[in-house]
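Read the figures in this text as sums done on the coordinates, not as results from a lab. Source: prediction; values computed, not measured. Cβ atoms are built from the backbone, for glycine too; each structure is taken alone.
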Structure P
């Protein structure tokens, strides 16, 4: 009958959509896996680059030289430092009878 043919055609279309959706999901999962692998590789490269920069600019690796600079009369001046200390006293709670 015509209704059986219509239902069969509808079922075939539905099966085709489901198959396409499953393929879409599979491709999306592969894309996620690839992106995660790319992120992992980029993280590794970033960590390597940071380590190289950290080693290059580590103060231990920098040559230092000590020398004395004699002060001139113009370079000597008075410096006044003041410190203000404010002590916080905790409030005493009175007992009310």
Structure Q
């Protein structure tokens, strides 16, 4: 029931409780102390979920950036090995042509 009504009405549970169906005695919540007010706004606007999602995205971005750096270093190393192997191959061909 707690999930169905908000879904059917198309609003969050926090909006139903704090805006639409707020009791007359609790209607002055916008005038409460800052910490209570912040919690109400966080509930209404889902700010805590947004903040947590943003933190996860930032961590993933940082981790992927580190992976990219590691892959670039590995690619540079492999390119150096490839160039050295190609030089040895060419030197061997030149040596064989000179001795033929």
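Annotations for the structure displayed:
- Entry that produces 5.0 once distance in nm of label points 7 Å out along Cα→Cβ at positions 40 and 72 is calculated, selected from P, Q: Q
- Origin of the value 149, where volume of the Cα convex hull per residue in Å³ was derived from one of P, Q: Q
- At a computed 0.00 (FRET efficiency 1/(1 + (r/R0)^6) of positions 16 and 56 (r between Cβ atoms, R0 = 30 Å, to 0.05)), which of P, Q: P
- Structures P, Q were shown, and helix-only ellipticity at 222 nm (-39500 (n - 2.57) for each DSSP H run of 4 or more, over all residues; to 500) at -21500 was computed from P.
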